[in-house]
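Structures incoming, each one as structure tokens.
Every number here is computed from the coordinates shown, using simple stated rules; none is lab data. The structure displayed is predicted, hence computed values, not measured ones. Cβ atoms are built from the backbone, for glycine too; each structure is taken alone.
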Structure 1
Amino acid sequence: MRKANIRRKTNEVDIQGSLNIDGEGKAQISTGFEPLNHLLTLFSFHGLFDLSLTASGDLQHHIIEDVGIAVGKAFKQALGDKSGINRYGSFSATMDKVVVEADVDISGRPSLHQEITAGNPKAVQTILKNEAFDDTNFTAKDALEFLEAFLQHAGISLVYIIKSAEGDLHHLLEALFKAMGKALDQATQTDPRRKGVPSTKGIID
């Protein structure tokens, strides 16, 4: 089993929990922010990762970013030297009239890139810039703050493409986190034909 404990305690936050990459999609998550709880539960469920997490702290910004740091570090630790993994994954998730594709590379070179191919990109940008997640103060900026921290500390590259967006921010973020979970499930699976690390360099940092 590829597992890691989650532990991050600073003057601003206290985060603890556990991660099992070879899990069943079970999640017990309490960050103090229901939208983030919901999105991480979807990520866990569709990626078949068991994720247990509790977080508390002073500011919303600190908690969201540090949860990303803590989960990212645990993800990287659980993967070990990455021997035998597929490394790459791609999945498109549909949520009503929203479609988001996530393409991931467990490369050790973290990055986050967004593309919008939906018919009305200006409308999508308006949703991302101006809408909140239901009746909360959780925005797309908060979700991206989590993703930036998670990817940076997990060593993962993520390109996500918003293909259709006839919906709201809730649906857009749900589709993104579901697609990312499925793509990372693909990328973390092992191929019995692969001997060693899936890189011609012989190492993935």
Structure 2
Amino acid sequence: MPAKPTLVLLVRHGTTPTTGKVLPGRARGLHLAASGKAQAQRVAERIAELGSIAAIYSSPLERARETAAPIARITRKAVRVERGLIECDFGAWTGQSLRRLMKKPEWSTVQRAPSMFRFPQGESFVEMQNRMVGALDLIRRRHSGKTVVCVSHADTIKAAVAHATGTPLDLFQRIVISTCSVTAILYTDSAPIVLTVNSTGASLRELRPS
């Protein structure tokens, strides 16, 4: 018997003191800025408009868990840490300024042919996408017919959107995922259906099942 469709709300974590300046990767100790906490509260209120949420999953990194916390409070659900939602492993590039990284000759490959790139001592974009898609597949099967929230990171969410839309990974950099945006994908047994990408202000009520 086919599984019932599962609505997955992908939320990027809120703004941190280094957002847009540094490639933090998986480094520990990076928390939300005051503006990021306000974003997290607002996205929690938006998600609450949908009504019943079956589960909330988060990347293990602090900035993601802190974004998930107000969603958990307002929906009265515990946050489950899911390692498959973690940021890409940027290896030796972790913690470096984006301005410096943009000067590297490899930067053009990251932007134009990411499927060909592996971060030094880190993960490849292909591995990151496979990991993220695999984690979402397990989550959606676990909560068949329900709505779940997954708090993750920009590149991982972009990779999930690219996979769901059938977009080649080499074009995934064209997708924009803003801090505390909501991306909604309806996972069915036949194919995923992308309902909205990078929603930052509009009501989410239209995502309610008809």
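One table, with the values for the structure above:
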read-out: Test item: relative contact order in percent (Cα under 8 Å, 6 or more apart) calculated as 32, pick one of 1, 2; value: 2
read-out: When mean count of other Cβ atoms within 10 Å over residues 49-56 is computed for each of 1, 2, the largest belongs to; value: 1
read-out: Mean count of other Cβ atoms within 10 Å over residues 169-176 from the coordinates reads 15.4; which among 1, 2; value: 2
read-out: Structures 1, 2, by FRET efficiency 1/(1 + (r/R0)^6) of positions 25 and 121 (r between Cβ atoms, R0 = 35 Å, to 0.05): label with the highest value; value: 2
read-out: Which of 1, 2 yields -12500 [helix-only ellipticity at 222 nm (-39500 (n - 2.57) for each DSSP H run of 4 or more, over all residues; to 500), calculated]; value: 1
